[in-house]
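> The data blocks that follow each hold one structure.
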Structure P
Amino acid sequence: MDTTGAYQLSGLVKRYRKQGGLVLFAGIQPQPLDMLRKTGLYEQIGADRFFEHTGEAINYALERLNPAKCRGCKHFVFRECAALSEGKGAQPAAVVAGNS
């Protein structure tokens, strides 16, 4: 990632947050992470939004999710989405070492 990529990512983060979205990162490699820190974007996003494994990020999102917004949705981005769309509670994602 270069500064142009960090700038573009910053715009995406601002747009998603403005729409009430939650921006999370999982399994980010050292070079892009260093660039995010150098540009201040890491602090802007918040250290608590970066996860080693995807399952950890999904669980974080599920804990903060408004299930009413999921009811009837057909955009099954994650395995947990189908149950939430049907009004059922989602099971936490399995966190597996090496899974990112």
Structure Q
Amino acid sequence: MYEHIVLFKFKGNVTTEQKEEIIQTVKTFKDCIPGIIELSAGINVTEEIENMNGYSFGIRVTFQDEQASKDYFHHPLHQQFLQSVGGWIESVIVVDYPII
């Protein structure tokens, strides 16, 4: 299996409602994009404010393998998602790794 973690730092004008819309959109990926085993997304609620560094949103996707992750990146739904939220994002952190 293969893990994909994404953290978003949003621009200041992004509302909680817009973040909730992103969660709902991302949730549809599991049923529409092959190779996804598990998926979660949410607004960061950590009490470790000093460690957030402005990253207020996370997405975690578990794929059946690395190839499924690569296919996901190029999938039209994912590409459409990237285009739709691109203007809201100030910065992104991505971490991918095989699950051993």
Structure R
Amino acid sequence: MGRGQYARRAAKVPSAPVNTTEDLRDDPRIAARQMRRETRNRELGTIHTVGNPIKVASSLVGGEATLPGLGEHTDEVLAARLGLDAAAIADLRDAKVVN
């Protein structure tokens, strides 16, 4: 705990440390709970992330996942959720509302 955190605790100011990516990567609790994840990104390659801390046996996430690209599912989402047709989506794209 840093000096600033001791001062905040003494003053009864609620606070907590802010972890960096390196802090999380190197945290032994993350490793012990098997929360380290590798995902793939088309532009960046392999990205190291931290998985969900909530462990529910019926919904365990395993293996690697590929992250969607920017706008990869835009057409499908706009059609399914908003009922937009291809022409309406093209208009949004032309107006630079969506990618």
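Values in this text are rule-based calculations from the coordinates and carry no lab data. Quick caveat: nothing in here was measured; it's all calculated off a predicted structure.
> With relative contact order in percent (Cα under 8 Å, 6 or more apart) derived from the coordinates and found to be 26, which of P, Q, R does the value describe?
The read-out was computed on structure P.
> Suppose semi-axes √(5λ) of the Cα gyration tensor in Å works out to 27, 17, 10; of P, Q, R, which structure was it derived from?
Only structure P yields this read-out.
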